[in-house]
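Participant: Presented below are the structures under discussion, each in the form of structure tokens.
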Structure 1
Amino acid sequence: MEIRYNLWSEMSEPEVIALPSGMVCIYSSPRPTEDRPNEDGVMLVTTRDGRTVLAVADGAGGHRESQRTASLALRALGRELERADGEGDRLRDAILDGIEAGNRVLLRRGSGAPTTIAVAQIASDGLFDNLQLDEIVDTVRIRPPRQAMSTLVEACRQRMRAPQGGLAGNPDDLTVVLYRGVRSTLS
């Protein structure tokens, strides 16, 4: 099993990573309207049988340990996935166990700093708060992954800075993971 973490990044451009099952394009940076660190984290997992798990954790802003909570939650999820590696029928259970383990770790810390976690083929924090679903789908379905990610990032950052035409703009850290299966190109 291979686990890759990307925590608290300030990426200037999307990163494309080839995986056995396809490719993933990630982007993560702090909110553009404030001078504070990124509280999001990304985890990419490739199991021994070639399956891929993608996760984004969002440490809730304004809490004392919000940066740390995303990391703790992702690492708890990673430990459960490692325990289940090679047991293909246990992947779903391992994901759920990992989320619950992360919750227990955070509760034991007692800091009150929450985090949310998304495990999916497209996972994000900040994306759906700033763009409508049809904008996202139209961008992702017709462009190569790196170009789609760059277009989404720019649109989100513009909307965060200045909402347009009655559309909501919610300044937040922005982390997006876009996955495409084996048939996709890496451009």
Structure 2
Amino acid sequence: MPQDSEELRQNIRSLAALYLAVGLDPEKVTLFIQSEVPEHAKLAWIMLTLSNIGELERMTQFKDKSQRHGESVPAGLLAYPPFMTADILLYQTDFVPVGDDQKQHIEITRDLAQRFNHRFGEIFTIPDIRTPPEVIVESIRPIQERYKDIVKSAYLDDVLTEGASRASKKASKTLNKVEFAMGLARF
């Protein structure tokens, strides 16, 4: 759905700051902005070419929005599951923690990964679905204070820049295997 570019930029920054505020350690996790890692778009296109219109139209999110908005639903909503698939498969993850409302997206991820592997060889890890238990946070005040320090800091920019670089290196390895398996790369 259409986004205000400045609001989107601030929301991305805000979410990244929140992740750091709750204690994610950038030395242990790779925190990055997806649009800064071009391998996501490349693999998303490949996953889209392996997707069937029927399976994409059966996705609950697409059905709900297309019923409400008719023909004014952006094609990107239909393409969202293969894009999410790329986000997951690039990093060869063993499991994906999701809520019940996202299980269908992981199921199509598994289907597309299996379809690719069957056709081009075992490239992708087939991720399992994990539904995490609900967590209750007793006090958010320290998180709010840390968040306020982080959200407008150069530290956040440094973490995101380094994260994008690390993510791109890992994603490139997977994408190179994919492109070679499909005959799109010479080596």
Structure 3
Amino acid sequence: MTDCSSLQSILIDDQQTLQSMLDDPEAFCQNECSDAGNESDRILCIRRCLRSLPQREQALEAAIPRLQDEVNVCSILLNVWQITANNILGQLIFTSIGGTGGTISDTAFGLSGTIMFDQGSPNPDTIIGRWDELAHILVFQSGSDGNLQLYTGSLSTTPTPVLQGTFTTSASNAILAWSAVRIKGA
């Protein structure tokens, strides 16, 4: 996955490219081959382009819904959230999806951010994790003072976005509940 900041422009470019291919395949290929050198090289380039269009169209038709999903995930997750974990309030901020977290697979991508609770250290802990688009599962970890916390949860978007799930800590074998709501205006 590409960094969220460039996803919308990539989506628009892919949609426009697909539409150009569908509207006038010959004009599309002529435009693609305008720098092909002499006339015979240009004709050969246009023929190759026309033969490749079905595969290229298929690839874009598969990529566009994925990009739309990624744009939606970015717009929902990249926010400030009020988290409650084991009845302790705090703030959860996802700052990056993809980018520094990197692509995990075709259906899951990395995310990072910070988490800070009202009780405890005045400094936020860094979180790293992943969002699985197919399963709609969020997994991230944080930890300070040697106490690693592993959070697993899901996203519900109706009527408003809510994250909820469970977490464990390296200091305890207990499975504890957590939930988070987006802070309005953030």
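Taken together, the values in this text are just the output of simple stated rules run on the coordinates, not laboratory data. It should be emphasised that the depicted structure is a prediction, and the values quoted were computed from it without experimental measurement.
Participant: For relative contact order in percent (Cα under 8 Å, 6 or more apart), which of 1, 2, 3 scores largest?
Facilitator: By relative contact order in percent (Cα under 8 Å, 6 or more apart), the leading structure of 1, 2, 3 is 2.
Participant: As an exercise: Kirkwood radius over Cα pairs in Å, calculated from one structure in 1, 2, 3, equals 18.4. Which structure is it?
Facilitator: Derived from 2, not from the others.
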